[in-house]
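Take a look at the structures listed below.
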Structure P
Amino acid sequence: MYVDQCEVFQVTKDFLWAVSEAKLYDLFAQLRGADLLYACIAKLERIPLVTHDKGFERYASELKLINPCEL
């Protein structure tokens, strides 16, 4: 599948260090796997997180959440 206008995010040691330094593992303690990764990227990069997943609502004060169904 080819997706135009996308960006690949590299999960590097520097990124993981920044996540640790910002204590994002503690902040997003209820998230696991890809959800945790997406939340950390959105927080550190200061970008909105587009999701239908209600599990992120508890982090609405920490992340800018966009639910496409509500637009």
Structure Q
Amino acid sequence: MLQAARVEFRRDTLGSGNQLRQSYLWPIYGNECKNYPAVEHLHFFSAYIGNYPELETCRIRTLCQLLNGI
């Protein structure tokens, strides 16, 4: 649906996802990410939809309608 509406998005992460899974923290925290199941769920089952300051109000409303219709 988002592709058909020409909405730019990335599947599977909220920005950079679960920070505890990032390579710079892995040596410090290791498998600690497994202790946060809600964040793990979001890491694997979310979508990032970008925006920008010049986004027109009518496009924001259209996007909200698309997302609320899911």
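Each reported figure results from applying straightforward, stated rules to the coordinates on display, with no laboratory input. Predicted model, so just to flag it, every value in this text is computed and none were measured. Cβ atoms are built from the backbone, for glycine too; each structure is taken alone.
Values computed for the structure shown
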item	result
For 15.6, 46 (Rg and Dmax of the Cα atoms in Å, calculated) the corresponding structure among P, Q	Q
Among P, Q, structure where relative contact order in percent (Cα under 8 Å, 6 or more apart) as derived comes to 41	Q
Which of P, Q yields 0.4 [distance in nm of label points 7 Å out along Cα→Cβ at positions 9 and 41, calculated]	P
